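Trainee: Following are the structures in question.
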Structure 1
Amino acid sequence: MASHLDNDAVQSILADKFAPWVRTVDLNLKETAPRAASFEWSVAARMLRPGQNGAPGVVSGQAIMAAADTASVLTIAVLNGGFRDCTTIDLQTNFLRPLFAGPTSVVVECVGFGRKLVTTRVSLFQGDATKLAATATGSFLYL
């Protein structure tokens, strides 16, 4: 499972294989490790729910789930050395603290990597990388 993909290759996969709205999530590959990859997610204002009483808006849960799902599929591609068509069959997400606009780290670990099924664990951090903002566990079936 050695990868030869860089961020340019990841961006090409996003452009060629994903729906146009998914590309607006704006994930960039930062680094890879055996069975893992990390991404920088530039959370834009369009991903925020409106704030109340002058408070800043928080990232919508739908955007967090889209980032976790997309980063998982991209990590699978990175670990395969190229895109392999797959579909999400399960995505369990836990929201632990609010996320705001700005750089967010998305770390994906493949905890199961079989011939037909891949299971990922995703951690999202903002600011202090010791405090989780959200986690997700996903299962992906190769087509």
Structure 2
Amino acid sequence: MWMTEAGLFKGASQRTVDKIAGEAVDESYEQGSAIFRAGEEANFFYVLVEGTVELSAGTRQFTFIRPGAVFGLSALVEPFKHNTHALARSAVKVVKVPREAIEHVLKKYPEDGVLVLRHFMAMMAQRLKDAYESDVLDER
């Protein structure tokens, strides 16, 4: 199941997993389709189930090829606008998770909400580290 693949929900209670899974929506995109564009409102984040998604911001490109990769995390951070473009590089299947599902978990099950936010912060820290290391290597 996609929830177990997405590190964002690791260790969350079954009630939280059920709540989020119950509000999530399966979607498919054809190769070359835009999943979202920079500047658009970010009401959902995405879990990659199948295929390859390319994220780009300016001249930078990042490709997610493994199932369970989470992207579109701008949905969890104000001002809730995407700061990247997401393009289906192949036929893609994703699960769209509404921001409201996470907000509900934060309010109703704060212990699980804190756990999800810790995983979110760890993902963001890793992405910042990767971007920094990429910049350092590019300058050499």
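Where a number appears in this text, it was derived from the coordinates with a stated rule and is not lab data. Only a predicted model underlies this, so the values are computations on that prediction, with no experimental measurement involved. Cβ atoms are built from the backbone, for glycine too; each structure is taken alone.
Trainee: Output the label of whichever structure in 1, 2 has the greatest value of mean count of other Cβ atoms within 10 Å over residues 49-56.
Mentor: Between 1, 2, the highest calculated value is found for 2.
Trainee: Matching task: -12500 is the computed value of helix-only ellipticity at 222 nm (-39500 (n - 2.57) for each DSSP H run of 4 or more, over all residues; to 500). Pick the structure from 1, 2.
Mentor: Traced to structure 2.
Trainee: Also: When relative contact order in percent (Cα under 8 Å, 6 or more apart) is computed for each of 1, 2, which one produces 32?
Mentor: 2
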